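Below: a set of structures, written as structure tokens.
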Structure 1
Amino acid sequence: MKKLPTALQRRIDEVNEFISRANNLDLLPGGFCESTHYCYVDLEPIVIKNQFVYFTNKRDSPYNFITPKRERLNVNNEEDLDGIKYYLKVIRRTLKSNLD
């Protein structure tokens, strides 16, 4: 079992800070999220349990960036690790542009 890289842990902490700021402001952040369709980043704070990273939507909507209600990705799987990095990049960019 591989440990979560420190840089990824820092990025998750940074994104969780943005998520808590958006939730405190009752903001529904949205953007194009590297797509042609407008989507919302309406998330609970990101949770790490063992080697799994959980992305959970606050509300179930077809317009959410993360389509299933809850997405579980494994750090040990290279494909999932790339997915985690991609999700964090898009979520961070969307939240930052909506909070500034």
Structure 2
Amino acid sequence: MRDYSNMPKLEWNDDKATIAKIKTQIMREEPVILIMPEGFKYNVDAIACNCTERAELLIECRPDVAMSTLAEHNAMPMLREIGEAAKSAGMRIDIDPEDSRLILHD
């Protein structure tokens, strides 16, 4: 199991400053954990997103497909943009509903 303890964490906020910080991490191809707000809907199709299911986690998902789905379900269009940037950087995403987070990593 991947160790997330040394990855930077950002509380999701749909403001320009938070989005800029996330994109900076992605452009540097550095991992980042997004702590999502209460009530966030994590439902994605594991097969469509090429995820591996492990306990409560979906790991190694395609960021463009997963983030697009999450953007639609949660009315957060900026997630789609972040997913496209992560795809361009060759990153993957782990979805952890139990701890309310999305983990972008290499």
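FYI, it's all coordinate maths here, none of it is from the lab. Worth saying up front: this structure is predicted, and the values here are computed from it rather than measured. Cβ atoms are built from the backbone, for glycine too; each structure is taken alone.
Using mean count of other Cβ atoms within 10 Å over residues 13-20 for the comparison, can you identify which of 1, 2 gives the largest number?
Of structures 1, 2, the maximum of mean count of other Cβ atoms within 10 Å over residues 13-20 occurs in 1.
Where does the value -10000 come from, among 1, 2, when helix-only ellipticity at 222 nm (-39500 (n - 2.57) for each DSSP H run of 4 or more, over all residues; to 500) is the thing being computed?
2
Compute FRET efficiency 1/(1 + (r/R0)^6) of positions 61 and 77 (r between Cβ atoms, R0 = 25 Å, to 0.05) for each of 1, 2 and report the one that scores greatest.
Going through 1, 2 one by one, FRET efficiency 1/(1 + (r/R0)^6) of positions 61 and 77 (r between Cβ atoms, R0 = 25 Å, to 0.05) peaks for structure 2.
Taking Cα extents along the principal axes in Å from the coordinates of each of 1, 2, which one would give 33, 28, 25?
2
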